[in-house]
Structure P
Amino acid sequence: MQHRADTPSSPPLNDQRALTRAGLALRCLPFRRAFYDEVTDRALSSTGLCSRNDASSLCRGAPTPDRVEAHWIWLIQLGVLRREVDGQGLTERVRLTPMGRELLAQWPGEIPTPSGLDRLLHGLRRWRPRL
């Protein structure tokens with residue numbers, strides 16, 4: 001089998017599934033585009049997010065550190081966020097990954113609102129991934 005390096009290839013099927021699942025999560029979780037723009041440039045902790053005066057511009061609803069952490073853990077598992085590292089190891093702060101930047105690039109403005117079916121699919125994939 002001959003491989004041509006100059007032939008563009010599509011992403012592997014698993015990568016496309018990961019992007020689709022992560023894109024659905026971005027649309028269903030309460031974080032606004034401004035939050036993702038913020039963690040592109042600098043790390044942010046859940047307590048830092050919740051204590052900000054402008055938290056409502058970064059997140060829909062009333063964020064609590066525990067709820068924010070639960071959402072972040074999911075986004076870390078999906079590959080959208082990563083924990084910040086310092087000299088002591090992992091911190092409580094997060095930053096956007098290259099995959100997260102790739103997903104956000106598909107939406108020039110605010111992240112689109114999910115449909116009811118999208119929310120249902122996201123919930124099933126998050127809480128019952130084997131179904």
Structure Q
Amino acid sequence: MTYDPGPAPVTTDNHKTLAIIIYVLSLAGFVTGGITSIIALVIGLVKKNDVRGTIYESHFEFANWTNIWMLVAGIAIWIVGTLLMLVLIGFIVLPIALVLLAVWYGVRLILGLIKLMDNRPVDNPRGFLF
């Protein structure tokens with residue numbers, strides 16, 4: 001018995017546009033203090049079923065995981081950095097950790113956006129690196 005996956009999912013320019021919006025909102029989080037990144041995460045979670053089976057599914061998952069990791073890591077860094085300020089090392093560790101996290105976030109989103117513009121899926125959307 002052969003496997004019949006059924007008809008191919010229909011992709012539209014709306015899917016690509018929505019993925020671009022999610023990436024742009026996520027990157028705008030640098031300017032808005034993360035508010036637009038949370039909006040991008042909500043949009044990505046709500047609309048991910050609409051792109052299931054398309055190349056855009058990997059982009060939605062990639063952006064969602066990136067935003068979730070940024071939120072969790074940012075909170076963890078603030079907590080640990082604040083506690084380390086009690087022994088004065090937090091004044092050095094906190095800013096360095098936040099800059100490294102911001103670089104990781106920005107590079108990851110820009111690389112995802114580049115792949116999207118080339119109409120390529122993200123190879124490992126749940127991977128920590130790229």
Structure R
Amino acid sequence: MREIKFRCWDRFKQRWSNYKINDGTVYFMDKNTGVWYGSYNKRYKDFNLMQCAGLNDKNDREIYEGDILSDGNNKKPYKVIFENGSFRAEFEGDFEEYSFDLIDVVVQGCEVVGNIYENPELMEERIND
């Protein structure tokens with residue numbers, strides 16, 4: 001059985017943060033103050049929790065929801081998404097979005113080059129090239 005892992009992004013502070021799950025409730029930490037926020041607090045919506053796909057890229061780096069993958073030709077950045085119970089790699093073409101099973105993209109030898117929070121420009125630059 002694989003370990004289910006997550007990571008947490010604080011959209012307000014623009015950095016990685018901590019989270020914990022206690023009695024079925026997710027709590028997020030403000031790293032500046034050390035305060036934990038649960039769903040009862042409006043600051044709770046400032047955090048994004050992303051699940052690990054359970055797969056690694058060609059450099060053995062774990063792949064998480066929100067990561068940006070490159071297939072090596074610098075033309076198509078793939079965004080990792082989790083939707084309808086499965087992970088997919090998605091890229092935007094000239095007229096529409098294309099979606100692939102994440103395992104197919106990993107088998108092609110893609111690598112994690114960033115994520116949608118710290119490196120959003122990676123998605124824009126390659127699409128416009």
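If helix-only ellipticity at 222 nm (-39500 (n - 2.57) for each DSSP H run of 4 or more, over all residues; to 500) comes out at -24500 when worked out from the coordinates, which of P, Q, R was used? The value was obtained from structure Q.
Quick one: Rg and Dmax of the Cα atoms in Å, for residues 36-83 alone came out at 14.7, 46 when computed from one of P, Q, R, so which one is it? The correct label is R.
Readers should treat all values here as calculations from the given coordinates under stated rules, not as data from a laboratory. Source: prediction; values computed, not measured.
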